[in-house]
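In structure tokens below, several structures.
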Structure 1
Amino acid sequence: MSDADDFALPVFKPEAAMQQLQRSLRELRPLVERGGCYALQGHTVLELERDDKTLIARIAKRPAHAPEWETKICRSSADVRKLLDTIKLRLTRWTDE
């Protein structure tokens, strides 16, 4: 294998990933955005923040006034896609309950 066959993965841009994720979350109707947080039926279920190299999401295990949080750190576009899938699955589970 030569050096010409090697390629580098694209650089992860947390700001662009955050914007794309926010657009995708707006399409999920039961979620309501409130100042950078997302709520379901008045309960905060998702918080997003970013730094220079990562996108950090805190997802509630279940909607509650004082939820138990799970933290997901996204360092690549694949991680962001997994995060969105996780959010969709939980949202489906929460709205079916």
Structure 2
Amino acid sequence: MIVAEMRMIRWMCGYTRMDRIRSGVIRDIVKVVPIEDKMRETRLKWFSHVKTWGGDAPVRRCAKINIAEGKKGRGRPQKSLAEVIRGDLKLVGLTEDMA
């Protein structure tokens, strides 16, 4: 959960951390879904929208490019968009065809 999001929701309701009200209770009061779910929903909508385009569209061609040159950075490499979409589909329980 993103801290800034919860801080904003608490501010809207007039609660502080000192009130010791759980985040889930506040979310139920305001009827707000977590921002992670909304981001996942938007990514999957965009993915299904792009899938309808032909294979020669610029966005589809850019998705296939694999850039592997340059100095390797420290730490874990960043996830690619394909890995994030694959994880979202797995979490929701869909296949690429269903999206």
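Here, each number is a calculation from the coordinates, and none is a lab measurement. Just so it is clear, the structure is predicted and the values come from calculations on it, not from any experiment. Cβ atoms are built from the backbone, for glycine too; each structure is taken alone.
Match the computed value 0.70 of FRET efficiency 1/(1 + (r/R0)^6) of positions 7 and 47 (r between Cβ atoms, R0 = 35 Å, to 0.05) to one of the structures 1, 2, and report its label. This figure was derived from 2. Which one of 1, 2 has relative contact order in percent (Cα under 8 Å, 6 or more apart), as calculated from the coordinates, equal to 26? Here the read-out was taken from 2. When percent of Cα pairs over 13 Å apart, for residues 23-78 alone is calculated for each of structures 1, 2, structure 2 comes out greatest.
Out of 1, 2, which structure matches 2.4 when distance in nm of label points 7 Å out along Cα→Cβ at positions 39 and 55 is calculated? Only structure 1 yields this read-out. A value of 1.25 for Cα Rg over 2.2 N^0.38 Å, calculated from one of 1, 2, originates in structure 1. Thinking of 1, 2, which structure, once helix-only ellipticity at 222 nm (-39500 (n - 2.57) for each DSSP H run of 4 or more, over all residues; to 500) is computed, gives back -11500? Traced to structure 1.
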